[in-house]
1. When you work out percent of Cα pairs over 20 Å apart, for residues 83-154 alone for each of the structures I, II, III, which one comes out largest?
2. Can you tell which of I, II, III yields -9500 when helix-only ellipticity at 222 nm (-39500 (n - 2.57) for each DSSP H run of 4 or more, over all residues; to 500) is derived from it?
3. With Rg and Dmax of the Cα atoms in Å, for residues 67-114 alone coming out at 13.0, 42, pick the structure among I, II, III it was computed from.
Structure I
């Protein structure tokens, strides 16, 4: 999945007080954004400031979501992307990641979109990148999705619930950086030192 692609998001259903799955576009389009051929979208929101930034504050308070994923990609190293090494990061136990997000409904065309929350990297991720997606434990999801939970500090504490989940990572082919490439081979391990000599 690349930015602007559609993905499944778990949200709270106010009518039934249960959870449901919605298809949303990755790249939050602020509700107040003006009509445009290519509207501004934002794929990530920093957990540290999500409750104070005008772009995200209302969505964080009232429209949180969970994005289930098998894993995510990050580029190890610094400098030009062509010199960095792509890695696939996933749960050690093989279970899905439950990434915390906030969503919005466009006032222009009624489309749904979301941003994934990020935080400072934990000890595992810090060797790869300085930021990482916020991941939740299963136990924290109900409270995260509760649309009557407005306590920003409590929500941020919930968002830290998955920080100690055991993670693994391996190198993958650089073609993962091109959205035209699709398929399960994108997460296949590639031995270090074979692609960047």
Structure II
């Protein structure tokens, strides 16, 4: 197809694989075994190091993707998915514990449950759901990580952070709902 006027070049399997398997995406994916390490190690220092490495990998993968011009659609999905799975698995490592019980865990991941169910519902209905992060969602992720540090360093203060994450999650859920409904209305007008 190369050189034929009007022909559309399609990336071959190797090119698609290259867009998925690159240094920033590998660094993003490394958050998953890091999260699993929460179940293997114990103690605030070891788990604090894992949290630091998870946060550092999140900053590093984005910086490298921009610096090396390796931004990709796959990376735009892999990075936030790795973030959410890291937080989910790290929080689950504290269950059931003296400070974090199932109701608190569900509060901490309520935004993630909502977004995942919305995404899956959209897919089931054949609606294209954008996988873009929103500032309200980023705030919830930040607060979830702060809550992990609270669980490590001052677990007796967890209740305050559960309330803060619950309020931020509610705001994010409303934000995602407005964006989703707006996209559906726009789609129905175009149809």
Structure III
């Protein structure tokens, strides 16, 4: 596993560890994407980048968000390595919600994650005031960290799409027409 895959696996673990086999807890994909984005901005996920992507919301609409394709690819890699399980749930609007949790193999791998990586992840998902894990909530199509213990809330800027300046100019490759025209005597 790469260090970013370890970070991602640890995020999934932290949001699902209160569950057990009889009452499992699953973490939804949208909160994971928001945490990945925040981790990129704060320098936690070192090899990830993000770009605008149309994301389905729980109410059946779509919204542009800054999504990490590398992060989504690492989720797929964790699935292929059998370190996490996937659950797809149908919504009342005929959409799908995807959720994840570690497998038994994944839980064993989590025990080998270095303390430095654990601390980095905790620095973004734990409330600084009361040391409680943040919930990731959606209000009016905005995503927030929310601490149930002390009420602290912080917006995650995953939906703040940046304006990227785009300038263009025509490109005409240099082409010597003399050799092309040398065989012709005129346009009569």
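Coordinate-derived values only; no laboratory data. Everything quoted here is computed from the prediction, not taken from an experiment.
1. III
2. Clearly, the read-out refers to III.
3. Derived from III, not from the others.
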